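Quick note: the coordinates plus some simple rules give every number you see, no bench work behind them. Predicted, not measured: the structure shown is a model, and the values here were computed from it. Cβ atoms are built from the backbone, for glycine too; each structure is taken alone.
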Structure P
């Protein structure tokens, strides 16, 4: 009799916990990671970027000497003063699909209207169409990849490590993700 009562209490407790989990949405299917379509603006505290196209260069054919990805995008800075392009590149995570090759290291940003000149700083609230070239990780084999996924991280302005100056830093939070097929239309 005592065992039956304990089993009944246990069953009611499990049922109540499952009901509470269901009410909070815990039994729903997880949302698939669906990226935004090309041409969708993604904004964080530092920038707004609208990726329109991408091109994948195999080893030796890109301006960086090895395999690389070039993004064509509209870029606007929301900072109060000119900001180094390295901070903008730090906000981006880029990978090719289906191979999953990732961009690694520092790339370059040029203005589409003056592609021979490297851009070192982005002016505040001045929208520009830019070409962002990023090297792919060593050993990347992007041949056959036809899509590029760009993840834009959230940004925060906070002090550096060794001094009292403040800088723009990317966080682990995602502001948005855009997927584009290759071709710099």
Structure Q
């Protein structure tokens, strides 16, 4: 359209044939379908990755539980060492008493008995250090376990979201196929 007062074009008309519309619709539908195929492929890779992360987290949880069990065994061994140290100290004390009774003949045995008691005391003072280290290990393992469980939960949520996206893309792809059929029928 032309404005005679200003001599300017104020509007234009375009005539599009149904065939041109069909071609445009087919091209758009094809492009959309190709893009959705690429997105679907990427999401499948993401889902596979999420599954691998989930499996790795489960393996990590198993390893963490094994470390916890080993720490408990260390505590059991430490308790056993403490009992041996206590008994050894008593044996050393009894040996010192017997060495004193033997007088001059037991003097060398008395030195050995004192050394046994000293070693027993050293063993016994090491036990709390071992216990503290195993407590620290257990605390760190518990912390790692909680973090691992959080990661496991997040990977499960990611997998669920991926499934929802995949379902949505399949629905859109189906709609594209229908549009393509309509475009071909025009």
Out of P, Q, choose the structure whose coordinates give distance in nm of label points 7 Å out along Cα→Cβ at positions 102 and 134 equal to 1.1 when calculated. P
Kindly point out which one of P, Q the value 88, 18, 9 was derived from, the read-out being semi-axes √(5λ) of the Cα gyration tensor in Å. Q
Value 2.9 of distance in nm of label points 7 Å out along Cα→Cβ at positions 86 and 110 was derived from the coordinates of, among P, Q, structure Q
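For helix-only ellipticity at 222 nm (-39500 (n - 2.57) for each DSSP H run of 4 or more, over all residues; to 500), the calculated result is -33500, so let me know which of P, Q that is. Before the final figure, lay out the partial values.
Values: P: -5000; Q: -33500.
This value belongs to structure Q.
Using relative contact order in percent (Cα under 8 Å, 6 or more apart) for the comparison, can you identify which of P, Q gives the largest number? Walk me through the numbers before you get to the answer.
Values: P: 25; Q: 39.
Evaluating relative contact order in percent (Cα under 8 Å, 6 or more apart) on every structure, the highest lands on Q.
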